[in-house]
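Q: See the structures that follow.
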Structure P
Amino acid sequence: MSSALVWFRRDLRTHDHAALCQALAGHSAVHCAFVFDTTILDPLPRRDRRVEFILRAVEELDDALRLQGGGLIVRHGDPVVEVPRLAAELGVAAVFANRDYEPRAVARDAEVARRLQAAGCSFDDHKDQVIFERAEILTRTGKPFAVFTPYRNAWLKRLLPQDLAPFPVEPLAAKLAPGPDRRLPTLAELGFETTDLATLRLPTGMSGAQALFRDFVERIDDYAVARDFPAVKGGSYLSPHLRFGTISIRQLAGWAHAHGGRGAETWLSELVWRDFYHALLWHHPGVVGHSFQPRFEALRWDEAPDLLAAWKEGRTGYPLVDAAMRQLLHAGWMHNRLRMVTASFLAKDLGLDWRQGEAWFAECLLDFDLAANNGGWQWAASTGCDAQPWFRIFNPVTQSEKFDPDGRFIRRYVPELATVPGKFIHAPWTMDAATQSACGVVIGRDYPAPVVDHAAARARTLARYKAAGA
């Protein structure tokens, strides 16, 4: 039998790995490789938590492979060049990889496949990062779903045990080819600086993902309610691990489906959202840079660099919005409900193009995923897939009162408001002068006044969408 090469990308684990399992099953020796892609890395700032997160995951992946007799070959360059070159050096008959659905990745893989085939080597890709992909979930008329709830219903109806079955690697691990003697590159050798990732105490790699999952299953029965409150430990915190594949989506969806209960069912629905957005991106790659609903390309957004900067830096004068944006800057992560609140605020209170917010999240989020980020932003801006009308506009004050009622989250990330009385914490500009003086928070001096009036902004937004033909 011939040898093969497995190209790891956003699947940095040794267990339940579709491409690795299939390569081991069909070949006598399997090499493993990872490419630090310079076409992605070069434009990034030199202190980027994601690069350090990936490197830590790659280090653990290499360790795990070596314990099984293998090891990871690491390259630093353009994978369109590096993967065919490595395949030729190793003399493999096939390169295996798990599919990526982003337009640039699809084009990259097509070019890699073309170059490999020209050299007499096949490119074999597999579904791994989603449960259902591409055209596996369609309407009765054979078209892609454009609304989530019918998609979820069809997803659940189609689900079978084999869709959640793991791809066992361990029984075939003896076929792993030994790794190179050379150590892995350091951050400095990759051209990056150490970040504050360690101080954030986010577990990394496969072991970190499993530790987070074990912690979450102890809390999942409360998930349906707790997930909406940013001051409560309600979520799984697994999104970076799903993004880089240090944990298997089949493990998570399979556990949630088997466990049952309201919390697990709600979480499974969130995992289905992930599949939905990946399918949406696959069927409609034009959503990158454009509205899913073409009529909303006519929206005339404001140009307000000062307002954009205030939003990015968490100084809009709306405490919940500011706390969320500061959490993003501090941790490279934001609570899911607050992603909706801050996105709605940018597009529908500030009147700024959703693409500006999408780009900022893409720059800051440790768990940045193009499909989910684009889908979420277009949902918030009402330009994407959504059964709700375009005139849904989150009120940042009522959202704050409902989901951070005691102001715990606000006081953590906006400490200058720590002394503000509870009845004013959601709208501190409503304090009279005497109260401001008494608590030592003068609006306009210690904390900004609101950069916009929500009621007036809402009226402008309704007019904006109507002018675009809504």
Structure Q
Amino acid sequence: MPTSRQYDLILVGGGIMSATLAVLLRKANPNLKMVVLERLDAVSLESSNAWNNAGTGHAALCELNYMPDDPSGNLPSAEKAISINQQFQESREFWASLVTEGVLGNPETFIHSVPHMTFVQGGKDVDYLERRFKALQDQPLFAGMEFSKDFEQIAKWTPLMIEGRAVSEIAATRIEQGTDVDYGSLTEQLFAWLKTEDVEVLTNHEVRALKKNADGWIVSGKNKDVKFAFSSPKVFVGAGGWALKLLQKARIREINGYGTFPVSGHFLKTENPELVAKHQAKVYSQAAVGAPPMSVPHLDTRVINGKTSLLFGPFAGLNLKFLKNGSWLDLPASIRIGNIVSYLSVALKNFPLVVYLIKEILKSPKQKIESLREFVPNARAEDWELYEAGQRAQVIKPVNGLGVLQFGTEVISSADGSIAGLLGASPGASVATRVMLDVATRMFHEEQNPWMKSISSRVPSYGVKLNDDPGAAARSLSMTAKILKLKA
């Protein structure tokens, strides 16, 4: 195993982001010498792993936190929801092109059609959902969305959620074009192809230091007990929650003020065939008061390794680790003079969040089943098991001298473009293609690298606003649906 070597690009982290960036760059320039360094003994074991995320193809079809009412109770424009949908469509286009080229195998190994629904109760939320539906129903990227307040209609859409429910004021939206994605399988297939293209993928390589010199970056660490030090003019840090720590070690000015708020997640899961048969959808609802955006309750159909199950959650918890396989010292060790104000201001401004997380931690198994029964009234404890999912690290962003808890994904790059990294969680993997195209353009410039002109050739919609052209939106949805074996 090499301990010292020169590369054109070093990618830290064996998840969906590094895999996507490496494939994009390898397709654009087959001569680029790259290495991927993963600290665990295999790729796709952290957030990209199928059981460490909900597998939602985030397209704002059902997720209310992309279009909440403002503080005055007014619905904002659909711009954010449309943007997220566009970015997921770009991912679909990229995956479709890779299936056609043989990089990815049978689409059914990583993606399935699963309707996306939103379900709400009570007059206030029913009114909100109806207003949201009216704002989206004529948007080309949301074509086919349905809305109903009828008990019997909603029972047809999701019988498991209506059986045993007292008649009350409810509403739901439903759209067929939703997906369930096994990001773990997708990531593994991308890395398998990269290995055939002479991209080194080194596991058990934990990066502990990044140091800039006149020639570029020295990336050093340990492969078990053996030290290594690789060099490259370019470094990408796609290490999930650890990206903050590594970018701090790199001492780039742009990371000053940033922090990370870690949240652990648990889900209830069932493989009972009778229950699975009664629920074929991903159903999202409103988050509890004080809950972080990534803790919106949802009941999901999952298809992993060819087996269908149901997943409910998440049950959030306060955890100091930045990764599932991280350290309890991750959070305290990330505190610097430059970001302590950000951390303190977020703690003071988000006291309801702290209260919510403490309540979540103290929930008994019985109370978690009671939460499930808000979705599945007839749920029996013996049908469901609790398991620990992945760790989520929400971005704390410096704004006007204070910190803001931000929902989404944030790219941090040095002014010279020699190093870039990714902070944040959802929509994460769903928008990996757009985010990595943006990272590539920051790190490699067309003026110096003419091959960069072809990097987006497999993503026809990149740089095009699909929602402004109903014909283009329909063609993109239809084309990717056909190749990926999805419902149009």
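None of the figures in this text is laboratory data; all of them are computed from the coordinates on show. Note that the coordinates shown come from a computational prediction; the quantities given were computed from them, not determined experimentally. Cβ atoms are built from the backbone, for glycine too; each structure is taken alone.
Q: The value -14000 for helix-only ellipticity at 222 nm (-39500 (n - 2.57) for each DSSP H run of 4 or more, over all residues; to 500) was derived from one model only; which of P, Q is it?
A: That value comes from structure P.
Q: Upon calculation of Cα Rg over 2.2 N^0.38 Å from the atomic coordinates, which of the structures P, Q produces 1.04?
A: P
Q: So distance in nm of label points 7 Å out along Cα→Cβ at positions 49 and 361, computed for just one structure, reads 2.3; which one of P, Q is that?
A: Q
Q: Work out which structure the value 21.8, 62 belongs to, where Rg and Dmax of the Cα atoms in Å, for residues 65-320 alone was derived from one of P, Q.
A: P
Q: Continuing with this model, one more query. Name the one structure among P, Q that relative contact order in percent (Cα under 8 Å, 6 or more apart) of 16 was derived from.
A: Structure of origin is P.
Q: A follow-up question, please. From which structure (P, Q) was FRET efficiency 1/(1 + (r/R0)^6) of positions 369 and 417 (r between Cβ atoms, R0 = 30 Å, to 0.05) calculated, if the value obtained is 0.40?
A: Computing FRET efficiency 1/(1 + (r/R0)^6) of positions 369 and 417 (r between Cβ atoms, R0 = 30 Å, to 0.05) on every structure in P, Q gives 0.40 only for P.
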